[in-house]
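S.K.: Structures incoming, each one as structure tokens.
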Structure 1
Amino acid sequence: MHPAFQEKLTVLAALLERSQVVRAETREKIGAPRFQVASQGQAWDVVDAVTGAVQGYAFTYQAALRFASAMEAGAASKGTRQ
């Protein structure tokens, strides 16, 4: 790979890492929800905003919101909110 491209990739990797840290700090400061609901065709995924991992799914929006709320309550009671 050309050295100029390698240098740009290194800079971009550092910027991406920094932006992830800043987003996590901001989420923590404002108390943003850790679990979010996202539409996936006919189903709704409950996604961990910190890791991006799908924690569960539901076939109605209301059920997905209840599941996300329960996950939030569980994370808050365990003190793992990030």
Structure 2
Amino acid sequence: MDKEEIRENEEAIKVQVAKELVQFRLRNGFTQTQLAERAGKRQSQIARMESGRANVSFKTLDEIVSRAGGKIAIRIED
């Protein structure tokens, strides 16, 4: 894999994480502000994550999701 392919894969992962976070928030009836309050984050941080503009660590994502009553599941495919 060359550097361009790696960059494209990283961007695709960021977009997927953003979509999953939005879907989780909406399924649970939270506004960005409500999710941020539960997670101990700022609403602007949640907004950046949901837009795909933020590089989110697994630790941060897990903190947000678990404090809002969810859990993270990861799937690796061939």
Structure 3
Amino acid sequence: MGSVLGFPGVDPSDAAVGARLKRWRERRGVTVDELARLMEISPEEERRAEAGRAHLDSVQLGAATAALRLPLWALVSDTRAY
């Protein structure tokens, strides 16, 4: 993606994953700091992921879903995988 005024662009799929991550984190009552610690990333990186400005790899997605007690599909789709 391109950038505007020096700000990095937002990938639509990263933005969707980030929105789902934030929604589930808030539903579970987990703080940004707690989730970041469980994902082994910085709180800033976790905030950027929720904003769609950071890409989470498969290990980070797995850590997030485990920490939030979710199936993996819950962060990558709004439709159940089964």
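S.K.: For which of 1, 2, 3 does distance in nm of label points 7 Å out along Cα→Cβ at positions 10 and 50, calculated from the coordinates, equal 2.5?
M.R.: On the way: 1: 3.2; 2: 2.5; 3: 1.4.
The read-out was computed on structure 2.
S.K.: Another question, if that's okay. Have a look at 1, 2, 3 and say which one yields 38, 29, 21 for Cα extents along the principal axes in Å, as calculated. Present the calculation step by step, with values, prior to reporting the outcome.
M.R.: Details: 1: 51, 32, 17; 2: 40, 25, 20; 3: 38, 29, 21.
Working through the options, I get structure 3.
S.K.: Once relative contact order in percent (Cα under 8 Å, 6 or more apart) is calculated for every structure in 1, 2, 3, which label goes with the largest value?
M.R.: Numbers: 1: 23; 2: 28; 3: 32.
Looking at the calculated values, the largest one is 3.
Since every read-out is calculated from the coordinates, none of them should be taken as a lab result. Since we're looking at a predicted model, the values are computed, not measured. Cβ atoms are built from the backbone, for glycine too; each structure is taken alone.
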